[in-house]
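Each structure below appears as C-alpha cells.
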Structure 1
C-alpha cells in the first residue's frame, strides 16, 4: 500500500500531531491527497514550547485544521513515578484524550506518525497505541525515516531536517520521580544550549547534576562556550558534566 492509497481508503482522519518530521509529513500527505485530516496537538509538561511553535507554524503553512489540547500528565502517579512502563501509561492518557476530542468532532479514526524505522514491537508506548486502535500509515506503507525526510524536503516542509526529539521525561533517569521543577530545568537548559548554537543534543539529569550529551562534532564548542554554558545552566543544576560516550 502507498500513502496515497491509504488516504484514498481513509478519507476522514484525526492525527496525533507532534510537529516532528513524521507527523508533519503525514499531515501534509493527507491534505495533498484530498483527505479530511484534523491535527490534534497535546501540550503537556513533557513537551517543550518550540515543539508547539513548530506545530503551529506547519499547520499554518499547510492551512490545516489543528486543535491544541492542554493537558497535565503530572497527576498520574504511574507516569510520574517514572517506571520502565512510563511511556505506556503516558500514551494511554494522552491518546485517550485525543480520541475523546476527535470523536466529539466527528472523527473515528486516529493516526500517529510511527514509521517503518521505529522498533515498535519493543516500545511500551506502542502497546498503548495498539490497544487504542491507533493506526500508523507511515509504518503500514513501509516508509522509513530517511524516506520521510527525503519526501518532506521535496515537499518543501521545513521539518525535513528537524532532529529527532524525545519528550522531556526521557531526560530523567528511570526510577527517579518526575517533577515539574525538573522538567522546567531540562527545558530551560536545552533552550539555552540551542540558543548557543548546539543541535541534536540532550541535557540529562544525573542526581543534582546536568549531564550534557552532544554530537562528537560539537565537542569543541563545549570548551569554547564553557563560561556561557555554566552561566546558563548553573541556576538549575549544582554541577555540569559532559558525557564523552556520544554519537558521531
Structure 2
C-alpha cells in the first residue's frame, strides 16, 4: 500500500540554475508529524510549494496516495492537502467565518455555494479553536496573529488528509504559539498527517514524531526527533552554540542557546 505522501529524490532549481533542493526523500503516513528545520533560504517553503505542485520539480517525483502530482488537478490535490503559507493576503472584507468556510471550496462545484453543513463545520472549528469572539469581524480588521489562527481553522475545515504549515507560529505571541502547537498535536492524534516548517528546534521537540534538517546545500537528513536533533548538528546549522538538555522543572528535553 502506498504512503500518503512520498517525496523521492526531489530536486528543484530556479532559473538561475542554483540547486535549492538536492535529492530530498521522505514519506508521510496518516497521523504522522514531520517538522522541517533549516536556516533562512534553505528551501523549506520551496519544498512545500513543490509538494502542492505550485512549483514543478527539476528532477525526482512527489506521489500522493501513489499518484504523481504532475498528473493530478489542483482540485484533486486540494482534496488531499491543505496548505497554510507564511502569510495570507486578504484584500476583501469577508467576515472571519466566511473566510474559514472558504476552506470547503475543493469539495464544492464550480458555481456551488457553501451549504448549511459547510457552515456548521466552520462553526464547530471556530468554537474548537476559541475564535468565536472575532468570528464576525472583517478578516481585514483583525491582527496578523488572529488571521494566522483563522487560516489554521480554514485548513482544518478543508478536511484534507495532510496539512502543510509553513512557520505557523511566526506571527503569534507566545501563548498563541503554544495554542497552535497543541492544535497541530491534536490534528495528528485525530489522524491528520502534518508537515510543519519552523525555525525553533524546541517546537519539534514538543511535537515529537519525525524531523528533517534541510541544509544550505539543499540536502535533508531525516529521522525521529530524538535521532536528528543533535546539538552539534543544530549548532552547525544555525551558526550558534546550542545545547540539548533535560530540564527537570518541565520534565523534558529542550533546545537552549548559551548565554549572550
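Structure notes:
- Structures 1, 2 were shown, and distance in nm of label points 7 Å out along Cα→Cβ at positions 145 and 177 at 1.1 was computed from 2.
- With respect to relative contact order in percent (Cα under 8 Å, 6 or more apart), the largest value across structures 1, 2 is given by 2.
- Looking across 1, 2, the calculation of helix-only ellipticity at 222 nm (-39500 (n - 2.57) for each DSSP H run of 4 or more, over all residues; to 500) that yields -9000 traces back to 2.
- With respect to distance in nm of label points 7 Å out along Cα→Cβ at positions 105 and 161, the largest value across structures 1, 2 is given by 1.
- Read-out Rg/Rh (Cα atoms, Kirkwood Rh), for residues 97-136 alone, computed value 1.00, structure in 1, 2: 2
No value in this document is a laboratory result; all are computed from the given coordinates. Not measured: the values here are computed from a predicted model. Cβ atoms are built from the backbone, for glycine too; each structure is taken alone.
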